[in-house]
Structure 1
Amino acid sequence: MKKSGCIAIFTACPTEKEAERIAGELIKKKLIACANMIRGARSIFRWKGHIERTGETLLIMKSLKKNFSRIDRAIRDLHSYEVPEIVSFSIDEVSSDYLKWIKESVR
């Protein structure tokens with residue numbers, strides 16, 4: 001199977017407004033092709049010795065693997081969290097039309 005070269009990048013934001021701002025900036029810079037914002041995510045995690053529970057907006061972005069380091073830097077610059085979640089997953093299979101659109105949408 002040929003690798004698509006596409007990735008999905010996840011980050012969780014404290015507000016929908018912040019998620020939209022980050023997505024907008026990354027699209028403007030042609031680092032990502034698109035983003036999905038999912039409100040109402042609930043997170044539980046350990047932070048500085050305490051168990052934290054919070055509501056967040058999950059941001060799922062699609063791009064090409066070659067852009068990950070620039071996306072990582074941009075999210076760190078734009079995100080309000082001290083240590084934002086920035087993870088990517090390879091997309092093994094993708095429709096040819098969607099792959100073409102992603103490649104045309106990013107640089």
Structure 2
Amino acid sequence: MMLGTVRGTVFATRKHGRFEGEKLLVIQEETPGGAPVGPTFLALDRVDSGIGDRVVVNKEGSSARLIYGLDDIPVQAVVVAVVDHIETIPDDPNRGSTR
């Protein structure tokens with residue numbers, strides 16, 4: 001799983017039948033501190049998140065399909081939580097990173 005921010009919504013009039021009624025989002029992966037990581041990607045939304053929301057994304061195909069209980073859905077990433085708050089301990093320069 002990874003953290004990200006919803007950057008947009010994809011609207012498609014024609015799509016795979018298993019996607020009917022599902023919201024497709026544009027996600028930017030981020031570090032816990034909010035720095036962007038890599039390119040944006042698409043994910044199905046299971047928690048009614050919206051643009052600007054910080055989210056947790058399951059970004060592994062077989063695990064993502066388990067959320068739907070279907071083996072034949074073509075999905076690799078699913079938004080599974082909206083983040084309210086992230087709390088981390090500060091890095092200790094004498095010990096290395098704690099994240």
Structure 3
Amino acid sequence: LPAVPAVLKKRLVKLVVNFLFYFRTDEAEPIGALLLEHCKITKEEENVFSISFIEEPERKYCFECATEEQCQEWVEALRRASYEFLRRSLIFYRNEIQKMTGK
């Protein structure tokens with residue numbers, strides 16, 4: 001099948017816990033949100049990353065940042081934002097505390 005051309009739109013984004021809200025540049029209210037669960041965050045190019053979802057692998061959201069450093073910061077923050085990551089971190093730290101304290 002031929003690739004469907006990507007639609008590029010300038011958006012502002014805001015990460016709140018495990019939701020990535022997106023806004024039109026001239027509006028205060030979000031026009032949508034992505035729940036960052038069961039998703040894959042991929043660095044595509046120097047300053048571009050994508051979000052794709054396990055349930056809908058054909059749907060991919062691409063984001064372009066001003067710099068490569070900014071892109072890397074977004075990728076790391078988004079990977080840490082999922083509930084699964086937070087749950088695994090909690091279990092890890094709980095086990096570490098138990099090892100140290102015996103409780």
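Every number here is computed from the coordinates shown, using simple stated rules; none is lab data. Nothing here was measured: the structure is a model prediction, and the numbers come from that model.
The table below gives the values:
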| read-out | value |
| --- | --- |
| Structure responsible for 18, with relative contact order in percent (Cα under 8 Å, 6 or more apart) calculated and labels 1, 2, 3 on offer | 3 |
| Structure (1, 2, 3) behind the derived value 15.2, 55 of Rg and Dmax of the Cα atoms in Å | 2 |
